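Asker: What follows is a set of structures to go through.
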Structure P
Amino acid sequence: MAQTLTKTIPLGFTAPNFSLTNVVSGNQNTFNDLSGINGTVIMFICNHCPFVVHVIDAMIALAHDYNPKGIAFVAISANDIDNYPDDRPDKMKEMAIQRQFPFPYLFDETQDIARAYNAACTPDFNVFNHQNNCIYRGQMDDSRPGNDLPSNGKDLRKVLEYVLEKKQIDFEQKPSMGCNIKWKNQ
């Protein structure tokens, strides 16, 4: 299994807006429609990646814990569905319903939004504050498939507490690790 890290880029950028199809509702959703009053977590995921499968329960738990506190979660899949049919919108919808995602699951067919966010892997986490500025690009926790560490979201939980307290991040941001995004024609 390939191991790709989140790209390290300067923080502080404003969340790129998007209009993507919500695979469950069929509606178009934008960042502005979905952003939380206190912050927003944009997660690039997919159905088949073992890194995502390994942490999906913790991702769902995080959303359940922080949605009531005004932090929104949005999942986006940008994988090439011709070469990775498990990531097709119908399969995404199936997974979202089966797992009862407490967040929208959007399909980035053109992969333009993944590029706009400089996404590299699944899972790839971007945390935006109440002003929609990126304050964190990093891992959810130290757990990886096969390392026997608990998937509890401790790094992301710490970040979200800082967001709620409107505090500046003052700790090391470890990159997320996962499968590379499956780009078209590459």
Structure Q
Amino acid sequence: MNLDNLTTEQYGMLFPIILAESNPAWPDIFAQEKKCLEKVIEPKIVVKIEHIGSTAVPGLLAKPTIDILMEINDSPGSSDAVQLSLKRIGYQYIPKPENPPPHMMFVKGYTEHGFQGQAYHVHVRYPGDWDELVFRDYIKTHPTAANEYARLKQKLAVEFKNDREQYTSGKTEFVKRVLKRARRDLNP
């Protein structure tokens, strides 16, 4: 199945927004997948692999998808090598021209019948100062912000159960506010 051929409506119906209580196994599930990624991608290509998103925050309500940020070096052929390697272990490539270079995302656990097994998103980037890491670290250490974020996600999940893009857009202002606070705290 090619996810690119689905309309936004079809995608939303097949893969609705589902939130789950925090699962203490999520960090271990990430660690296992990280090992798989490290086995199939040449070490000279990968700069670092980080667990991001709500499943990386203990106690936080989350879509049960393990989000991974993989930084790769910007050498010739790195992007192609990552694409081939991840396809070999069951990931589907989704071009993301709106994302930072190399404009790549990979998903696993998505089928023509909906989610199957553990879902993963691998966001591939060149090294940088990524908001996802700053946001994750701030939410981990600020329970009031984490609780506010959980309430917002619950509201949006009801309102946009079958519209992943609107669900994500609905979090944008909150995330921007938190990032502004977090970066101010990092650079007083």
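The numbers here are math on the coordinates, done by the rules we state, and not lab data. Note that the structure is a prediction, hence the values are computed from the model and not measured. Cβ atoms are built from the backbone, for glycine too; each structure is taken alone.
Asker: Looking at Rg/Rh (Cα atoms, Kirkwood Rh), point out which structure of P, Q has the largest value.
Answerer: On the way: P: 0.92; Q: 0.95.
Once Rg/Rh (Cα atoms, Kirkwood Rh) is tallied for P, Q, the winner is Q.
Asker: Continuing with the same structure: With mean count of other Cβ atoms within 10 Å over residues 8-15 computed per structure, which member of P, Q shows the largest figure?
Answerer: On the way: P: 12.5; Q: 15.4.
Largest value of mean count of other Cβ atoms within 10 Å over residues 8-15: Q.
Asker: Work out the source of 3.8 here, i.e. which of P, Q gives that when distance in nm of label points 7 Å out along Cα→Cβ at positions 120 and 144 is computed. Walk me through the numbers on the way to the answer.
Answerer: Values: P: 1.3; Q: 3.8.
Label of the originating structure: Q.
Asker: If relative contact order in percent (Cα under 8 Å, 6 or more apart) comes out at 24 when worked out from the coordinates, which of P, Q was used?
Answerer: Numbers: P: 33; Q: 24.
Computed on structure Q.
Asker: Just checking, which of P, Q has the largest value of distance in nm of label points 7 Å out along Cα→Cβ at positions 40 and 160?
Answerer: Working: P: 1.7; Q: 3.0.
Of structures P, Q, the maximum of distance in nm of label points 7 Å out along Cα→Cβ at positions 40 and 160 occurs in Q.
Asker: Same structure again: Matching task: 2.4 is the computed value of distance in nm of label points 7 Å out along Cα→Cβ at positions 88 and 104. Pick the structure from P, Q. Provide the component values of the computation, followed by the final result.
Answerer: Values: P: 2.4; Q: 1.3.
Going through each structure in turn, the value belongs to P.
Asker: For which of P, Q does helix-only ellipticity at 222 nm (-39500 (n - 2.57) for each DSSP H run of 4 or more, over all residues; to 500), calculated from the coordinates, equal -7500? Display every interim value, and only then the final one.
Answerer: Working: P: -7500; Q: -14500.
Considering all the candidates, the number was obtained from P.
Asker: Consider the structures P, Q: one of them gives 14.9 for mean count of other Cβ atoms within 10 Å over residues 16-23 as calculated from the coordinates. Say which.
Answerer: Considering all the candidates, the number was obtained from Q.
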